[in-house]
Structure P
Amino acid sequence: MTSESHTHHFSSWAKERLDEMDATLTSIEGRLGALHADAKKHAEKAVSEIRAQRDVFQEAVRKQQHESEAAWAKAKTALDANWTSFETLVQKYMSEARQTTEQQQATFKARAEAQRKAWQETIDAMRGKVAAFAAGKKQDLDAALGHLKAEADTAKSKLETKQKAGEQSWAAFHTALNESRAAFDKASQKVIEVFKKAA
């Protein structure tokens, strides 16, 4: 696997998180108008903090765009910390704003959809790379890509089950999103390892 391909993995990883951040903000902001004056003012402040954390993440990713694999690997540690800060702010907002189950489900659904799209984009991009390999190496890559697709389908099913379960706490939704994200990262890494061996 070329350094360019590995760098693409990091940028895909970052894009998936940015898409999820954007989906979260869009969902939360869409409900601000329904709040009463005091609650709305408090919520707007929280949303501003969440947006600022997303902007920091986005700027860090922008700066890394054309960097090497080693630079991306180093930056990923800082980006992970930024992601954790974003998640903490969202968690705090969800508990302090006392979002209704319907509002929590809408935010969960938006984030789950962002994850689903990221999985599909990654699968499509990897499928294109697999097509370029010689037939002997292609078999291993097809198997790894099949594993990524199976993990995506499993994660989608789990997220849909959580969503349909009705009344779930934000903590349960958050856990489901984290599990899906971790499965995505693990499956993507497996594909990258196969690419490295095939190269």
Structure Q
Amino acid sequence: MRGKLPSQGDRRVRRTRAALRAALVALIVERGWDGFNTQDLCDRADVARSTFYLHFADKEEVLADGFADLGKQLRTEQSQSGTGVPRPLAFSVGLFQHALEHLRVFRALVGRRAAHLVRGNLRAVVLELVREDVARRLPQGTGRETVVAFLGGALFEVLIWALEAQPTPTVEDADAMFHDLAAPTIAAAVRKAGLSAG
């Protein structure tokens, strides 16, 4: 059981959590997911093991926390990008930008040799972002979860393609590729929802 932790807004808490996430990424790049344990993570972050357990239960939770922060960042960028309802799945450009700017890290996180757990955590964040976007456009009961699964899977696979492609595509090219593929699905789902509502 974890001890009493100061508020997440506390500067020391933010600094400790950031150090642990940075150490996690560095170790994944160097050794792969299965190549290190919690003690290695604590040593790299220069954080006492007891302090680690105040913040996280295990390295999986550190990973999930980092991906959750990525999701928050993408939501914030999307909400600050203009007025009104953004184009469908507008957050995707931020996802591609973040991944391609940190290409080495993302290749280690989700490339062919990455652990299933690591890929699954990123996939869950992508699906949640797609779910939130689609929920603004389609009423419940119109096959919305099928559309979410299809578009989320497509976005995740285009992201993997962009990370592994040689030469690496630009952010704009990767995002355009995804939207070219997604647009007909979104249009068909909206049409179908309109027909069933009428």
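Worth a mention:
- Structure (P, Q) behind the derived value 3.2 of distance in nm of label points 7 Å out along Cα→Cβ at positions 65 and 89: Q
- Entry that produces -24000 once helix-only ellipticity at 222 nm (-39500 (n - 2.57) for each DSSP H run of 4 or more, over all residues; to 500) is calculated, selected from P, Q: Q
- Among P, Q, structure where percent of Cα pairs over 21 Å apart, for residues 33-104 alone as derived comes to 39: P
- Label whose coordinates, when mean count of other Cβ atoms within 10 Å over residues 17-24 is calculated, return 21.2 (choices P, Q): P
- Relative contact order in percent (Cα under 8 Å, 6 or more apart) - structure with the largest value, from P, Q: P
Only the coordinates and a few stated rules stand behind these numbers; no lab work does. Just so it is clear, the structure is predicted and the values come from calculations on it, not from any experiment. Cβ atoms are built from the backbone, for glycine too; each structure is taken alone.
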